[in-house]
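Down below are the structures I want you to see.
Computed from the coordinates by the stated procedures, all read-outs in this text should not be read as laboratory data. The shown structure was predicted, so the numbers you read here are calculated from the model rather than taken from an experiment. Cβ atoms are built from the backbone, for glycine too; each structure is taken alone.
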Structure 1
Amino acid sequence: MHKPYQLISAYLSAIVAANLLVSHFGPTASIVNAFLFIGLDLSSRDRLHELWQGRALWARMLVLIIVGGLLSLILGGSGRIALASCMAFVLAGIVDTHIYSALAHRGWLWRANGSNAIAAAVDSLCFPLLAFAWPPLWGVVLGQFVAKVGGGMLWSLALRERTVKHALMETNR
């Protein structure tokens, strides 16, 4: 069983690590970050959603997302890049929460990966548009999206609470 404080730490640490690596290594770290850290971020938020269900869920989610957004703003570089990072993070988190809730009738892997895919699309499109304006850098958008979805898929498997047999049964629903 994953404990909420461990998941909160993973969620916030992932955004801090992603921003620090991009600050240190530049854009070359962005695909690795998207795969490892943003995938972890999306899936750990989904597991918290599961644990907090019915207990001031939206208030807790908003606080979590806003704290992550502020960390992203503070550690995301300066000016437009930091603001774009914060806005994309917050928008993706809110979208992920909505989609995860809408998929409540599905199994964990469907909920986590369905919400992660939509949130990854929002994050992957919003950040470059807010940071660099029009036209979007489609190679960056697509690369980020694929890495976030792939990383989110692996993290959703790692964070699932059931056995592999149950996880496979859920995907067949």
Structure 2
Amino acid sequence: MTPLPLGILALAGGAGGPAFDLLETQVLATSETSVTFSSLGTYATDYKHLQIRLSNKSASTNSQLYLTFNSDSGSNYAWHELLGTGSAVESYASSSQPRIQIVPLPPTTGFTGGVVDILDPFNASKNTTTRSLSGQAEGIYNQIRLGSGVWMNTNAVSSITLTGGVNIASLSRYSLYGVKG
């Protein structure tokens, strides 16, 4: 039996690595404009970070999925993105935005899969940052994306809202996990 490298053990929660607990899952029965995870302050004593694992697509046209904290829609966010298609690499960045762009929301037959880490959301002495990884292998949407974002506010996170530029399709799935220290 070959032992797993230490990095793999840490991701799996072994060897003293972080533990992931499923806190809530939302699966859309109909198309919706947004998904919200609220009352997150109740997790502050048990978890250091949060993670959203998702599978989603648009109900109509090509768009993006965005994230906001605590219903803050002011120009308090910035994000960066690196996109690879197998034949090209592109990068994007934007500051003073009303939300963080996290993953694509394409109108395809398949769903975009992704993971969004929300780092130190309950620490009221620094800004909350995010990192995201998403991908899809279908036609012109054959791509992988790596992103990061920041909420320029030191308030503890009490809610997370995911909003599409268009309606999010039914059967899109969002699972919120707590990550222990």
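Remarks
- When FRET efficiency 1/(1 + (r/R0)^6) of positions 54 and 86 (r between Cβ atoms, R0 = 35 Å, to 0.05) is computed for each of 1, 2, the largest belongs to: 2
- Source structure (of 1, 2) for distance in nm of label points 7 Å out along Cα→Cβ at positions 70 and 150, computed value 1.7: 2
- Source structure of the calculated read-out (percent of Cα pairs over 26 Å apart, 31) within 1, 2: 2.
- helix-only ellipticity at 222 nm (-39500 (n - 2.57) for each DSSP H run of 4 or more, over all residues; to 500) derived as -27000 - corresponding label from 1, 2: 1
- Origin of the value 28, where relative contact order in percent (Cα under 8 Å, 6 or more apart) was derived from one of 1, 2: 1
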